[in-house]
Structure I
Amino acid sequence: MDIVISASSGKPIYEQIATHIKAAVMDGTLAPGEELPSMRGLAKSLRVSVITVQRAYEEMQREGFIDTVVGRGSFVALQNQDFYREEQQRIAEQHLGEAAAIGRNYDISLSTLTDALQTFYEGAKPICNRH
């Protein structure tokens, strides 16, 4: 599993690790029941503290993405597709909230934001129009 972390990112390293693993779970790269690298092994390969990886694993366990069995390791939780869909929707809503705040702060009309969202949703690159 390739995890790329950036010290210059605004996100804490544990959050970057968790985000990457959760994305791999949701897109099927990591299958339900699949064993994750040990905390110590992942920490060594990423050159970060074991405590950082432990925090990422604890967050993912709390959110229902992984199950940890003492003495055996951590495994991708056996979740259904509805769980993943809800998680993806939560992430999308978070980003939409950020976009709405930017729109309000910079006086971008709702119709302009809606058009941009529709363009992105349909897979095309939006053209920035000033109204």
Structure II
Amino acid sequence: MGVTTNRELAKRGYERFNRGDLDFVLDQCSDDISWEDAAEMPDARVYSGPDEVRSFLASFDRHWEELIFEPEEIVESGDSLLILCRVVGKGKASGATVEQRVIHVWDFADGRAQRARTFFDRERAERAAGIRTMADPR
């Protein structure tokens, strides 16, 4: 049975990414996929198209012996998903274990991921996803 909702697609995408299956992840993306780094990241940039997004995701292996994204909460807003992820990694050079929370906002069109944005600030992520917050009821 195929994936039928954006939520199911996202869950399966994280599972497959964690197993190293970039082919599956990119097969679920549109031809005009873009991935935006969190603005707080040094040298933050936007990766455009399947080839750039693949190179970006594959680059994690250079620095991480292990890197796992565990979705802890998924909030739907129209064709967007806000996904709060616990990220656990083990550095290749240091062997140190790192744990961080990030928020991905995924935008979908025609059942395929079209845009991914990374945030560290939940309120900014909610605004990007079109979610009304108590602090910003609009």
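Descriptive notes on the structure:
- Read-out Cα extents along the principal axes in Å, for residues 11-82 alone, computed value 33, 30, 20, structure in I, II: I
- With relative contact order in percent (Cα under 8 Å, 6 or more apart) derived as 22, matching label from I, II: II
- Entry that produces 17.0 once Kirkwood radius over Cα pairs in Å is calculated, selected from I, II: I
- Parent structure of the calculated result -18000, given that helix-only ellipticity at 222 nm (-39500 (n - 2.57) for each DSSP H run of 4 or more, over all residues; to 500) is the read-out and I, II the choices: I
All of the numbers you see were taken from the coordinates with simple rules; none came from a lab. Please read all numbers here as calculations on a predicted model, not as lab measurements.
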